[in-house]
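Each structure below is given as structure tokens.
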Structure I
Amino acid sequence: MSSADVLSYAILGTGLLVLVSLLLNVWRILLGPEITDRILALDTLYINSIALIILLGLYNGSALYFEGALLIAMLGFVSTAALSKYLLRGDIIE
């Protein structure tokens, strides 16, 4: 077994664990008792999807996936900040 095979298996195993965490995040979004729990689960969902895209980029050996992960990270940050501001003040734009 070569080191490339070990790396491939490690990436696949990690990808499966990230998929399980994505499912748990969706479960928390659907059944969260309060809106703050849902916002936090949505933010964690973004982080886990970024990790999954980076793992896919490592598995395929392409750098394009990293740009997509960066784009999702920026959108996730802005949306979490906007949702938190709306939750605190009731208005996004002042």
Structure II
Amino acid sequence: MNKDDEELELYLKPRSTETVSIKIPTDALESLKKVAANRDMTLEALLKFYIGQNLRQDLAKFFSERLLESTAEVLAKHIESKEEILSIIQEIQAEATL
């Protein structure tokens, strides 16, 4: 049996959940239902998708901001010039957005 013939199994680890209740404007809820139906998803699945997608983006942004702060702190231990540190941080930000 070669690697192409091997079966892959996916194991999902169950995560604890909590029910929340939110108020959504009726027109927004109707739009969400239409989008969910168009994507062949339940409303709950669509909401989880939207939350998960934006949560990952926000967490990535938070992580990168914290990384830059840590980098600036380390640079400050080795470089006295605040202007030079700022220049390095700005260069890192510019390179990261390319």
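Just so you know, all these numbers are worked out from the coordinates, no wet-lab data involved. For clarity, every value in this text was computed on a predicted model and none was experimentally measured. Cβ atoms are built from the backbone, for glycine too; each structure is taken alone.
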Taking mean count of other Cβ atoms within 10 Å over residues 43-50 for each of I, II, the highest value is that of structure I
For distance in nm of label points 7 Å out along Cα→Cβ at positions 35 and 59, structure among I, II ranking highest is I
If Rg and Dmax of the Cα atoms in Å is calculated for I, II, the one returning 22.6, 62 is structure II
Output -31000 (helix-only ellipticity at 222 nm (-39500 (n - 2.57) for each DSSP H run of 4 or more, over all residues; to 500), calculated) maps, among I, II, to structure I
Value 1.09 of Rg/Rh (Cα atoms, Kirkwood Rh), for residues 27-82 alone was derived from the coordinates of, among I, II, structure I
